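Q: What follows is a set of structures for review.
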Structure 1
Amino acid sequence: MPPPLLELQGVRAGYGLVPVLQGIDLVLQRGEAVSILGRNGVGKTTLLRSIVGALRMQGGAMHFDGRSLAGLPTHRRARMGIAYVPQGRQIFPALSVLENLKAAAFGARRGDSEAAIEAALEEFPLLREKQAARGATLSGGQQQILALARALLTRPSLLLLDEPSEGIQPSIVDQIAEVVAERNRRDGIAVLVVEQNLHFVQRLGARCKLLDKGRMVFDCSARQIVEDRELQHRYLGV
């Protein structure tokens, strides 16, 4: 039986002497979608940053596709198939939309970069319309679509999303949820998303894991967290 795509065992991480993750266990199978939910400050972003290598683990073990991620820099993890759309998007603001996509294709060493970029413009018509515009001139929602398209261009087997709906108009949130859910179903891309927007979580239909004080405390379905007000109050503060 093949190993899980992503496996975390007792992962601890933090900032300096401040511990955040207190021993995270997580298994993500190929093609699976999981939403990480919890109040602000409980370690959700820290978890994603640890997986992508932007933050060094302080303990535990992390494996991707059967290989240890310990000590690997971010660019090596990206080339293994991990794509990350961080909170705040972090597109190249001085580059045009088209140049942002070209940079992603180049970084992924795609031999079919022109065809891949054309496919991205086909999937996201807004980016075709804005392809000559600098990243800095795009709205927050347009930047999020660009960041998602850029991540998908790398042909990931795992897509990490940090608060993809934050500060974005509902129509674009729906579009992003639809694309992510479709890529998960059609292409088998595993998805790990940190999100507070329960509508997005429900649209994605992902299994949910609730994080509290640096530990995984509860597993549930998207439907359960959407319908259970007590769970929302206890773990999300809503």
Structure 2
Amino acid sequence: MNKNLISVLLPVFNGEEDIHKAVLSILNQSHKNFELLIIDDGSTDRSYQICMNISEQDNRVKVFKNPNNLGLTKSLNLLIKESNGKYLARQDSDDWSEDTRLEKQLKFLNEENIDVVFARSVRNDTQNIFPRFSYYLPLNFVLRFKNPLIHGTMFAKKNIIEKVGGYDEEFIYSQDYKLAYDLVNSGFKLKIMKNVLYNSNFINNISTNKKKEQEYYANCVRKGLRPNQ
């Protein structure tokens, strides 16, 4: 296993309008030692074909396909099993990363001697940077009340994610919040960088379309409950 290889995990479901831009934002990274693992989660549009076309031109891109829609949580765990890197990074299919993101997150993780790092982002609907005020508070404190983390910016040591069993598959939504809780409760170190390294789509996305479901699962995380699926 190459000591600095980063495995970027990118699930996509019916994302033909944005997937090409998301993928290019990874392929154009200043840090070149990565593999991009894409899993098509049973899309009914051209997402899979677009990704396959890209993979034929760049051998760093590996494309997988679920026969049925399994959801984000299970898809991410499948990609983790296929990954070869020492580090795992996330990328959402309708967002895009700044071209120095992986380089800066790898450096920050090592210099700060932590296990998982997140970055800040710009919303495409308001152009606001977030997290905003919660960034200046201790992360472990904020996590008790809300999820200030941008899932698509996660950058972690792979062995740390494996030690907590990956994503909890009972959490169909708010799986990133549950993972952060599991990591903190296991004594691992998480931080959010001050740098804005990501651009988040908030127009017709999962956070806006599934707001009620997200909140239910987030409440389960905060209260230590198992969700009723």
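Q: Taking mean count of other Cβ atoms within 10 Å over residues 171-178 as the quantity of interest, name the structure among 1, 2 where it is greatest.
A: When mean count of other Cβ atoms within 10 Å over residues 171-178 is computed for each of 1, 2, structure 2 gives the biggest number.
Q: Check the numbers for relative contact order in percent (Cα under 8 Å, 6 or more apart) across 1, 2 and tell me which is largest.
A: Answer by largest value of relative contact order in percent (Cα under 8 Å, 6 or more apart): 1.
Q: Where does the value 12.8 come from, among 1, 2, when mean projected area of the Cα convex hull in nm² is the thing being computed?
A: Label of the originating structure: 1.
Q: Separate question: Going by FRET efficiency 1/(1 + (r/R0)^6) of positions 3 and 139 (r between Cβ atoms, R0 = 35 Å, to 0.05), which of structures 1, 2 comes out largest?
A: If we compare FRET efficiency 1/(1 + (r/R0)^6) of positions 3 and 139 (r between Cβ atoms, R0 = 35 Å, to 0.05) over 1, 2, the biggest value is for 2.
Q: Now a separate question. For Kirkwood radius over Cα pairs in Å, for residues 35-82 alone, which structure out of 1, 2 has the highest calculated value?
A: The maximum falls on structure 1.
Q: Okay, moving on. Assign the value 111, calculated as volume of the Cα convex hull per residue in Å³, for residues 107-162 alone, to the correct structure from 1, 2.
A: Of the options listed, only 2 reproduces it.
Readers should treat all values here as calculations from the given coordinates under stated rules, not as data from a laboratory. Bear in mind the structure is a predicted one, so any value in this text is a computation, not a measurement. Cβ atoms are built from the backbone, for glycine too; each structure is taken alone.
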